[in-house]
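So, here's a batch of structures to check.
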Structure I
Amino acid sequence: MDVVLLSRIQFAVTIGFHYIYPPLSIGLGLVLVLMEGLYLKTGRAIYHQMTRFWVRIFGLIFAMGVATGIVMEFEFGTNWAAYSRFVGDIFGSPLAAEGIFAFFLESGFLAILLFGWDRVSPRMHFLSTVLVCLGAHFSAVWIIVANSWMQTPTAYRIVETAVGRRAEITDFWGAVLNPSTLDRLSHTIMGAWQAGAFFVISVGAFYLLRRRHEEFARRSIGIALGVAMVASLGQLATGHSSAVTMAEHQPAKLAAFEGHYFTGDHAPLTLMGWVDEDGERVIGPKIPGLLSWLVGGSTATVVKGLEEFPADERPPVQATFQFYHLMVAIGMALILLSWGGGVLAWRGILFRSRPLLWVMVFSVLLPQLSNQLGWAAAEVGRQPWIVYGLMRTADGVSDTVGAGSVVASLVLFTLIYVGLLVVFLVLLDQKIRKGPLPEDLGPAREVE
């Protein structure tokens, strides 16, 4: 097999396994802030118990996120050395910032979060929870900044060096606030909030089905549903904003997302279908003019088609189209589940209906699938560029790495990551089955 394809598969496997955990830690971090904040506000012991239980789960997720993320840093040097030389001046800054300002903040206060219950005041412990949550969010900020610069590069200059061309940063904040950063960051954060919220909902529904920890489960579900309701609509809004930005700065990707081949106004929005790449059409239901209206606010808006781009500068249309549309379909299902679940919970129906509770148990899979599909659509849709318009993916691989080495490391990494996933699921299952502990209730407090 081709070294470029093998290296792409290896990085996809690595980041695919890793990306299970950061969205959970970001979303669960927010839920923890809400739970502990309610304990401080109301003084009710049940919120103390909820916080302590979910903090233990958070610690497990954080550990797995660190373990699975380390390898990616090395792959930039082993498999993508040419790319690293080209963008090292720019890409290195946000990665360093992520380590200094995000990881250290999160990991530094994690010790207080996990072990400081009887050693610091309730307010100090709550502050540590807030800072750990912020650290998880800041980590996403800097990673998205780095990836967004690859999608829409700005604030750079190209210089010639002894080892080839190199991109150098000319304005740090110009690179940070490149055209796609804020859209992609907000969209990613909303997906992470959904992942954390539906994780809590799933566990709460499981307890209700087993008729265990019922008050704990109801209150956990209630808080998580509130987060999910906000995040599901936020995901829709930020996704639309991302598409508008994409139409301006990455029109080939947007055209691949929609299987849109021919430039023109009144561009239709395809709901689902199959791309006939030879016939340059999509077989499936469409809404006439809706893509133009969504992109420019009018059906008369001209949307660029794939015909505008040479064949060797077009993304893989079928894969990009399917990844994107599956992500959108799941996103719509999450809106229905969160808002429908919220209404049914408010009426008390959700907690009494076993079929609905089973739906909520398995709903934990949907945000994970949506996040993975969204990442795949964004990265496959950028092809053939590793840095959009500046460097092709084929030119970014290391010259000295052979196919055999990549295959061997790919097999080894896959086995390790599968093993880590099994360990995570076993430990998670043990913690969930054990449930919240009676001593986690803590003392009821007088509210000042």
Structure II
Amino acid sequence: MKIYRKRVLDDLLELNMEAFGAAWIRGPKGCGKTTTAKQIAKTVVEFQDEEERENLLLIANTFPSKLLIGDKPILFDEWQDAPKLFGAIRKDVDDSGEKGCYILTGSSSRDVNTPHTGTLRISRLQMYPMSLYESGESNGTVSLLRLFDDPESFESCRSDMNIDDIIFAICRGGWPGSLDNKTDRAKLLVAKDLYKQTYSNDISNIDGVKRNPVIAMDLLKSYSRNICTIAAAKTIMSDVKANNDVTDQTLFKYINALTELYILDDLDAWCPSIRSKTAIRSGRKRNLIDPSIAVAALGLSPDYFNRDFKTLGFLFESLCIRDLKIYSTAYDGRMSYYRDRYGLEADGVLRMNDGRYAIIEFKLGENEVEEGARHLCEIEALVNEYNKKEKQCPLRLPDLKLVITGTKYGYRRDDGVLVIPIGCLKD
């Protein structure tokens, strides 16, 4: 019997079902949207069921309200194939005034031609692949949300993950379908297949526009080579154009399609007023929804990283960003980064919806912790200096200074920086 692994989104889905008539769960293919929705759904309508698909689409395109009959909540999986359903759900929610009636799931963010947005009736939730805590690899001894609420509560921790565990988790990814496979080889195959399906099929199926799989594959490879760097768009374009005759306009459409598939997941820059606008780097940090896609695109294996810790460091950062986004979901956490032309940087800035924020460095090994902590303290000092000059509109000091590592032990430094292994974190 298949065992359901609890997701961070579970509680948020229940909250949204309490507050709204319907909830729409969006995210990449294979991240577990449908399985999570089925935990609370009493009726399931799957438009991908080939035996029922033709009949369901006929009803959805003629009398969509007929599909709303049944025990609620009703789950509509891959509902975008029947866009009229959206309007029928919105109207039913308006007419009945009931909460928690419908759940929509889909693997794309493409715009569906609907007469209404569903605002205040249909909430939107984004789902990611599994975090290390959800997959059972992080022991969860350190709660991110508790760190924000009570920073002094943290003193030390110990991770159960070693470097080989982290490498394998990066290569396998957080895809639920991989976890129950019996062999490591089979577990690694899931991310590889998702990567192939993305460039060969999904990038065309997203909007019905036929796209060249070779161009899509080269685009994903370029993103993977530049993962967690501020690579300019022209750098990505040059990589792809080296082997393909393609225009910038066409490549931007490919990028948009991969974004709509929730495969690309760039980070924006955090641009506080502590330096002049010309000093702060504002380019986007290139990232993917899960580091395993980059590993698959580059054709790498866990053994490869025994001799390339530089590439591993970037992929480790991507893994940490994924997990922090998941853990901060309850407070609508937003990940960004800070970097200026003076060399001052924070790999991550995690901002909560109540104004609190953490500045973060991701360091795979213990020997890099000192440098990371120094960067964070310098940014805090820069904010302090700014506040001395701008007393009328001071900036909030960082609530947390975190160095997240791939090491075994976590601890509090004398400078207030918290060193925490990724194998200890949870929401």
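Since every read-out is calculated from the coordinates, none of them should be taken as a lab result. Note that this is a predicted model, so its numbers are computed, not measured. Cβ atoms are built from the backbone, for glycine too; each structure is taken alone.
Who wins on relative contact order in percent (Cα under 8 Å, 6 or more apart) among I, II, i.e. which is largest? Going through I, II one by one, relative contact order in percent (Cα under 8 Å, 6 or more apart) is largest in I. If helix-only ellipticity at 222 nm (-39500 (n - 2.57) for each DSSP H run of 4 or more, over all residues; to 500) computes to -11500, which of I, II did it come from? Label of the source structure: II.
Mean count of other Cβ atoms within 10 Å over residues 2-9 was computed and gave 15.4; which structure, I, II, did it come from? So the calculation was done on II. If you line up I, II by FRET efficiency 1/(1 + (r/R0)^6) of positions 314 and 362 (r between Cβ atoms, R0 = 25 Å, to 0.05), the top spot, with the largest value, goes to II.
I have 0.10 for FRET efficiency 1/(1 + (r/R0)^6) of positions 122 and 162 (r between Cβ atoms, R0 = 41 Å, to 0.05), calculated from one of the structures I, II. Which structure is it? Going label by label, the one that fits is I. Quick one: mean count of other Cβ atoms within 10 Å over residues 202-209 came out at 22.5 when computed from one of I, II, so which one is it? It must be structure I, since only it matches.
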